[in-house]
Structure I
Amino acid sequence: MKKILSWNVNGIRAVQKKGFIDWLKKESPDILAIQETKAQIEQLDDELINIDGYKSCFMSAKRKGYSGTALYLKEVPEKIENLGIEEFDDEGRAIIAHFKDFSLINCYFPNSQEAGKRLDYKLRFCDAILNKCNELVASGKNVVLCGDYNIAHTEIDLKNPKSNHKNPGFLPEEREWMTKYLDAGYADVFRRFHPDEKDHYTWWSYRFSAREKNVGWRIDYHCVNENFSDKVIKSEIRNEVMGSDHCPVSIDLDVD
């Protein structure tokens, strides 16, 4: 079995000060995928780069203090790469690790921003991810796409859908892409285990005591290709884990 955790840490150096390393050692996932590292590797200390039992890999943005993805891996993958598309790799938006049984794509999807200022950029990224997933599946690989999608797919995925229809993360174009992605042969595994359950969120605003009141959004996901979905034996939202405005999400895979 493999345990895969994904977490938008909202700054890896910030979360380091909140017990991140001890939490990782105690949790002991086979793979930890993190998003929004907000750091380049030369800004990190050795304690964060070389955690006992893990290989770390970072895809940082060119701009300091912005975006970025990383992996902590117990098993050395066959290959690690980025998307190979400059406008996304310059922001450290994705890191891909290829293993024997599957390829893991860890993504920090762009925020479409107020008035859809970056919506075109986001949708280009979304389509690039769908193309990458399709390419891998066509080559015989299974795919796990995890990370902060910055999309609440349906009204059940956020507390106040009616007042958010024009807000980033719940725009019609973003939700339509998510539907297109799932219709292309992928499964939102959390919803397979919890199909109609409300009040499951992964992000809360720091304002208005939103987390305490559980006024949130579910925007962090694990998705897999349909033919691999029976290998997912558990999917959880770990909302008890603090340290960021997001909480981790996890899956257990029935693979060696």
Structure II
Amino acid sequence: MTIRERVQWVFRMSLMLFILASVAFLSALTAMRYAVQGREVQVPDVTGKRSSEAQQTLMARGIGMKVEDRIYNPLPKDAVVRQSPPPQTTVKKGQFAHVVLSLGPQRETVPQIDDRSVRAAKVELLQSGMQVGEVSSVYLPDTSEDLVLQQDPAPGSTDAATPHENFLVSLGPRPATYVMPDLVGLPLNEALSKLNAAGLKVSKIASPAAPPSAPGAVPGVIAGSGSGNIVVAETPGRGHPVDANTMITLQVGQ
């Protein structure tokens, strides 16, 4: 075999190996694409179906089902009112479809719960076959704390879309707000007197960690509240708005 023939043979073999490698790569790519597509399915339309039937239909496609809410609706009880993702959406197997089920047409009348305590309102709702929805609160002068001020849907309603009753609760009059005084440098007794006079309370009194050379010293513990203890730091700091519910911490030293 001449050198030219050898070169041609090597070229033909190289070309054949390249073609075979390309075919193998394309085959693997196609198989991977089919495998990925095989794990994707279209969400079936389960709207109007009973909960059990809808779950079976979804499971047949490899999709789970989660009940997000239940609402009043002309559809029979436990029928699917809404679904997400929508029908014909492509999803991966193992994902969940979120559904809203029907409670059937509303039969309960919304009870009147305003001017009642939150506990009494919750009991009344449960006895009426309804549920507690969102509870908002607001400070309001001349009102008692923990009193229901407003409700939605309105009492007496028979056309509510949901069994959840939302209501607004009073927190009572807003606590008096003060500006945190500068207590740094004052004896602890004097600082406490100033805070008590304003109706403010100290939640914690702490001391810096004692140096290692101090025998028997315990970090963070105050031996007493005598005049020898001086305020060296305060939280919140000077000028910060505070009220009777604010957690105030004083750090003292000798």
Structure III
Amino acid sequence: MNEQIDSEKKRRRGIYLLPNLFTTAALFAGFYAIINGMNGHFENAAIAIFIAMVLDGLDGRVARMTNTQSDFGEQYDSLADLISFGLAPALVMYEWALADMGKLGWLAAFIYTATAALRLARFNAQIGNADKRYFTGLPSPSAAAVVAGMVWVATDYQISGAQLVWYAFALTITIGLLMVSNIRYRSFKDLDLKGKVPFVAIIIVVLVYVLITIDPPQVLFSIFAAYAISGLVGTLLLIRKIRRERSKNGQ
């Protein structure tokens, strides 16, 4: 029995190919975004970041479905996330708009990168202790989607970064601070995807796909911007509710 447990531990310490292939692909997408941003191909850079998001969502699911989770995979995934959702969006935004601001520009890009690293470190430290229904702080993939989405939408409408430099500066810092805030965001991990859903839910999903197909940059940016705002709105409503309860108890 003990030998079986020991062999199972040794197996878990190994490196599994399938989920790490998705992680490597996500890492490559982030690296590809950086290269395209440096070369001024901002639309390709933004699309690559969104592709990295899809691949990042798949690697964990594949690992759970095939029972191939490992400590190595978790650490590798975090490092890949730092590149794809921390460094890549910051550098793309810097090359698109913030470079014209000089020191303020690279400072804003660094703040975003540093907060993404802190967000990932805090997430890893809270695994097993935090409420799985919520994220503490804006998740780094969603933050990257907002930053890359702004670049993608502006590029699609042929708006240069110089025209939106201060908006880009404010957005980069704000999204970075949201990542390390204590604001709670729904993780949607409690949704039962295997259970039955109303027919209307299927129609809504189809409509979302249609809207994304019609105008991918604008729809994706709007969705993730709304998600970023939802945490703020939820926090304000919660504070308001607490104050009401306290005032009732005081009376």
>> Given 0.55 as the derived value for FRET efficiency 1/(1 + (r/R0)^6) of positions 69 and 181 (r between Cβ atoms, R0 = 30 Å, to 0.05), which of the supplied structures I, II, III does it correspond to?
In response: III
> Here helix-only ellipticity at 222 nm (-39500 (n - 2.57) for each DSSP H run of 4 or more, over all residues; to 500) was calculated and came to -25000; which of the structures I, II, III was it taken from?
Replying inline: III
> Which of I, II, III yields 14.9 for Kirkwood radius over Cα pairs in Å, for residues 93-204 alone, as computed?
Replying inline: I
> From which structure (I, II, III) was mean projected area of the Cα convex hull in nm² calculated, if the value obtained is 34.1?
Replying inline: II
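Read the figures in this text as sums done on the coordinates, not as results from a lab. Please read all numbers here as calculations on a predicted model, not as lab measurements. Cβ atoms are built from the backbone, for glycine too; each structure is taken alone.
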